[in-house]
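Nothing in this text is a laboratory measurement; each read-out follows from the coordinates by a stated rule. All figures in this text were calculated on a predicted structure; none of them were measured in a lab. Cβ atoms are built from the backbone, for glycine too; each structure is taken alone.
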Structure I
Amino acid sequence: MKQKVYFKTFGCRTNLYDSQVMMGALRKYEITQIEEEADVVVLNSCTVTNGADTHVRSYISQLEKKSDAKIFLTGCGAHTKGESLLASGRIHGVFGQSEKLKIDTLLSKEKPFYDLGDLNYVDKSVVDDFVGKSRAFIKIQEGCDFRCSYCIIPFVRGDARSMDESRILEQIQRLALNGFGEFILTGTNVGSYGKRTETSLAKLMKKIAQIRGVRRIRLGSIEPIQIDDEFLEILDEPWLEKHLHIALQHTSPKMLKLMNRRNLYKTDKELFELLASKGFSIGTDFITGHPGESEELWDEAMVNLVNLPLTHVHAFTYSKRDNTSSATMKPEVNGKIAKKRLHELEKIIKEKNHIFRKSFAGELDVLVESEVDGLYHGYDQHFNKIVVESKDDLLGNWIKIQDYEPREDFNYAKL
């Protein structure tokens with residue numbers, strides 16, 4: 001009887017993709033989606049913040065109390081915490097992202113090991129199914145050439161490099177044949193796709209859209225400076241989700257400079273207003289409490305934020321990462337103040353999102369992804385959650401909704 005493997009994935013969509021690659025490469029083991037059944041647990045970790053590291057350690061602690069499963073660590077946290085966790089005997093093996101196709105061999109190793117592999121590898125794997133998912137995550141690139149002062153990710157993912165276009169298209173063709181209609185393009189820095197290979201993100205998306213069965217294409221986070229004239233030309237295409245997640249990180253010009261960001265508030269505002277005029281909902285990333293964020297700069301940032309047509313936010317308090325420029329910057333911001341600012345920011349965007357949903361008068365194009373207590377959950381073209389009450393089984397279906405109620409946190413419809 002084959003041993004059962006449970007995959008626990010933390011962090012970004014790139015990790016979700018990598019977990020699917022590992023699942024697809026397993027031959028000697030059986031995949032389980034029930035943690036309690038597992039003989040082996042693979043932790044695909046995130047290390048973007050101290051909180052991310054804490055979540056991984058907490059999960060290991062919980063697992064140790066209730067299970068004898070053998071634990072393996074991969075993902076970004078393998079580079080920052082793998083050595084110490086291995087030395088303490090809490091995990092059996094550590095391996096880098098480049099080694100994931102060797103998973104059968106790695107999980108079979110009797111002796112503890114530490115193998116980070118090659119930080120400059122280019123992923124050549126092809127995924128033709130996504131276990132337990134209704135949308136497909138497609139990794140199109142790896143690594144980042146940006147050197148934002150607070151970020152450790154380039155040091156654990158390497159410099160930007162693009163996946164082979166033919167493999168990306170082959171993968172989407174296979175997934176489309178298997179019934180997937182929505183594709184999320186992901187990576188460490190998605191907008192850098194095509195750099196040094198004489199192509200671009202916009203060119204790739206046009207080719208993906210021509211594949212039969214592709215209904216909607218969504219992007220992971222993209223940088224403002226990566227939305228160039230060529231990208232602007234595809235904004236009216238029906239296959240492009242009417243939601244873009246554009247990483248700002250801050251809206252104070254001085255803070256952007258301290259963070260070594262490449263975006264400028266003035267041009268960010270012009271871009272966001274253009275996108276809003278075309279009906280897009282817009283999300284962003286934002287860090288509160290970065291060193292140097294005075295009360296004056298915070299107030300300026302919030303005035304600027306209110307003037308942006310934002311609808312979604314992925315915000316978090318600053319987390320000091322060793323070996324980054326921000327780690328030595330002064331003055332530091334008290335953690336309680338950073339958290340208070342986070343809540344203030346999230347409240348502003350929540351209100352903006354509600355206003356956006358109430359003002360939209362068109363039809364919602366929804367992919368139903370899950371069913372909870374007789375209610376169906378999905379996301380529309382603006383990446384807004386909708387809960388649907390229906391006597392029919394809607395799971396996995398695309399539905400059009402005209403009549404709905406924009407509640408505080410989501411839209412609601414009864415069919």
Structure II
Amino acid sequence: MASRTYTELIRENREFRRLWVAAVISMLGEWFNTIALFFLILEYTESEFLLGLLFTVRMAGFALLQPLIGLMADRYNRKMLMIVSNLMQAGLALVFLLVNDASDIVWMIGLSGLMMVLHGVYMTAERASLPNVVSEEDLATANALDAASWSTALCIGAMLGGVVVSIWGTNAAFIIDSLTFLFGTLFLIRLTLPQTIESSMKGPWLSTAYANIKRGWLRIRSQPPLFRIVFAKASWNIAGGGLAGVYLVLMGADVQGYGAAFGFGLFFFARGVGTGLGPIVARAFFTDEERWPSLVGQLIVLSGCIYFLVGLSVPYALWITVVLVILAHSASGANWVLSTVMMQQWVEDEVRGRVFSVDMLILSVAFSTSTSVAGYLMENTDLGIQNGILLFSSIMILSGVVFSMWKSEPSEGSVHSV
């Protein structure tokens with residue numbers, strides 16, 4: 001059976017449509033929130049280190065509880081996990097209205113980390129649910145659309161967030177963020193989401209938690225290609241965290257004549273265009289599934305090479321830099337969707353949440369380490385934006401080469417047709 005087109009999938013699959021729309025609405029508001037946080041940190045503290053710390057705390061919050069979050073996604077109703085996560089984030093988003101000066105930045109960063117814990121619950125439950133609402137033939141299409149939608153939300157949310165913050169201030173951005181969580185929840189309430197919960201998940205939470213988390217890890221270790229692929233996103237993020245989480249923000253703040261908030265929006269708009277374009281190109285041209293495991297490493301190298309060109313272009317032409325950022329994140333977006341589809345195909349429903357939580361844990365540790373190092377170097381050395389980009393892009397190239405050299409023998413049943 002051939003896979004459906006993007007429009008056919010949205011039009012004909014009602015449950016996927018509801019899941020997809022809910023995610024897009026919530027993601028739009030998240031980028032309003034993110035741009036506002038960037039602005040407040042630089043306005044009140046002018047600290048590159050705190051900028052890196054924001055991403056470190058956010059990704060640490062996303063990462064540290066992932067083993068338990070993955071267990072929750074396999075043990076409890078995934079739809080209810082997404083609804084509760086959205087409602088709690090809607091309330092917490094309004095707490096940012098209390099930020100008034102530099103003394104509030106520490107708790108602001110901590111609160112942002114708490115929201116990322118909840119975002120981790122939503123994201124793990126959503127990605128584990130996707131194969132339950134679309135056929136195997138449509139998985140590549142659904143994931144490409146999901147990634148492109150995340151990117152579109154990033155483009156629109158970051159750009160509009162920059163405009164809103166510039167004109168109406170950060171409070172307007174936080175209120176809009178809260179409303180998007182509530183609006184997205186309306187679509188989740190009507191969602192019918194099948195789920196298989198194995199009998200071993202029953203029993204007291206604490207006494208069974210360790211054994212069930214361990215089973216998820218053993219499932220990954222039992223399949224060498226799966227063990228390798230859970231490191232695909234982290235292999236990009238070990239340098240990409242600093243590049244996308246610190247240097248894009250600093251480049252935006254350095255754009256002359258438009259204001260920092262607009263500059264943030266411009267470069268995150270470029271990032272969003274790239275991460276949306278990459279999965280669409282991957283679905284259209286990378287049709288030989290047997291090549292996917294090797295392609296993910298090559299895409300990391302390609303992204304690093306293009307980011308090296310970004311570093312070279314920074315002092316000269318803004319529009320060239322923006323185009324290169326788009327291309328670099330096109331490669332990373334393709335890496336993301338190919339690795340995600342492979343995991344969804346290879347892993348059964350009963351343990352999929354725990355497998356995805358390990359994937360999210362590893363990439364989050366890589367991202368947060370990268371952002372904290374980049375922020376520290378920018379605040380405490382004379383590295384500068386251009387040399388920082390050249391350094392981190394070189395690390396990305398090396399990481400991609402190492403991942404490409406990592407060989408694993410395919411196990412039986414590890415490859416299916418899309």
Structure III
Amino acid sequence: MAAAYRTLDTPLMQRLGHIRQVPPAHLVYPGATHSRFSHSIGVYHLVRLALQHLTAVAAIDPEAVRATLAAGMLHDLGHFPYSHLMEEISFNGTRLHHGELSVSLIEGDAELQQVLTNDWGVDVALVTGLLSGRADPRLPPFLHSLVDSHMDMDKLDYLNRDAHHAGVPYGRVEVQRLIASLRVDPDSGQLVMTEDGVGTVESVVFAKYLMFRYVYWHHAARIASAMFNRAVADSLRALGFTRLSVQEPRLRRLCLATDATLEVRLGELLQEAGVPPPPSLELLGRTEQRRLYKRAVTIPCSSLPDLDLQLRDSDRKRDYEAAIARRVTAALGEGAPPLRDFDVLVDIPPTAKFEVDFAGVILSNGGAIVPWGKAPQPSYLSHEAVGAIETSLRFVQVVYNADRPDADRVRAILQSLDGLLTLPLAS
């Protein structure tokens with residue numbers, strides 16, 4: 001399709017070729033260096049397959065079809081360097097959202113708007129409406145589900161793609177079988193699933209669980225995430241940020257960097273502001289060199305609900321890490337070099353959702369639509385079961401700088417400290 005090629009050739013899309021899909025998991029699985037660019041093409045392909053199937057079972061306006069195809073290709077346009085890591089940083093309840101940047105870029109880029117209008121033949125507002133979840137009478141609800149839902153084409157592509165490049169068997173799912181099982185509820189306009197497709201949906205949930213457990217949230221990948229987030233968060237503090245928004249010009253420049261240019265872009269911003277780089281900025285270089293911190297303590301997040309909630313704020317987490325460093329320094333005794341406030345880090349992964357959000361199941365006998373889990377052969381993925389899966393994946397890790405000559409003593413002290421992960425933490 002000529003419009004797809006024109007879109008891929010725009011500078012904003014070409015940038016995605018320089019952003020890896022699953023960093024820092026590539027530090028554990030060296031083959032996983034594939035890009036957001038190839039993933040975007042894959043999502044476009046799956047959306048196209050889904051629309052070919054759905055247009056045979058439901059009436060869809062041709063412009064809405066084209067807009068959905070374009071949205072599938074553009075869904076990651078505003079993705080930040082290092083995948084989702086920058087979205088974990090939080091100041092005063094604000095975060096950066098790559099989806100918001102995607103919409104903003106489309107609305108502000110004349111070349112891309114021209115491609116959408118002239119080559120795709122669509123109203124730009126239809127595409128941004130799909131990407132932002134904005135209701136539009138021209139867009140039936142099931143089209144939104146193809147682009148942004150718990151079972152959208154984005155997830156179906158990245159599970160298979162990430163598993164392939166990582167060289168693991170966990171994420172592979174029967175995408176074409178799932179697409180063939182899609183239907184549209186004529187009353188609600190929502191996506192539903194045929195009864196014989198329930199097992200395929202379950203396989204997607206299990207695949208996602210295994211990929212999070214063994215690839216995305218591998219303990220070494222999460223350690224690298226903690227190091228990256230601390231370095232970037234400290235740099236943003238040094239630049240004077242107390243709130244985060246992709247609309248802020250300096251933050252926007254940072255978000256539009258690539259994996260290779262992020263550290264350089266941070267240095268430029270600090271130099272322009274006349275601010276010295278924070279000492280913790282060295283952690284960025286260490287992650288790329290795979291000189292990672294080591295684990296000392298690992299505890300399920302479910303055991304520490306208050307800590308889990310409070311340390312989602314990056315400022316509180318930094319203070320908490322500094323307090324731990326002071327306690328370890330005191331325990332080391334006189335003569336030992338003090339720990340820097342980033343020699344001990346606490347990693348808490350974000351929440352991940354595994355809920356099945358199909359509106360219902362079409363019974364093979366009679367065609368009636370019943371809620372998910374109420375079919376004669378119901379799915380075992382009840383709300384409670386899915387919640388247990390989500391809870392089981394998340395662990396708090398306390399990690400430390402293993403390059404210190406007394407690293408073994410530091411680890412032993414961390415493992416022996418009373419109340420290490422309690423609030424408030426005594427200095």
| field | Entry that produces -27500 once helix-only ellipticity at 222 nm (-39500 (n - 2.57) for each DSSP H run of 4 or more, over all residues; to 500) is calculated, selected from I, II, III | value | II
| remark: Highest-scoring structure on mean count of other Cβ atoms within 10 Å over residues 68-75 (candidates I, II, III) is III
| Which structure, out of I, II, III, was mean count of other Cβ atoms within 10 Å over residues 188-195 derived from, given a value of 19.2? | III
| Hey, mean count of other Cβ atoms within 10 Å over residues 292-299 derived from one of I, II, III reads 15.8; which structure? | I
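Out of I, II, III, which one gives 0.50 for FRET efficiency 1/(1 + (r/R0)^6) of positions 52 and 252 (r between Cβ atoms, R0 = 25 Å, to 0.05) as computed from the coordinates?
Working: I: 0.50; II: 0.95; III: 0.10.
Derived from the structure labelled I.
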| message | Suppose relative contact order in percent (Cα under 8 Å, 6 or more apart) works out to 18; of I, II, III, which structure was it derived from? | response | III
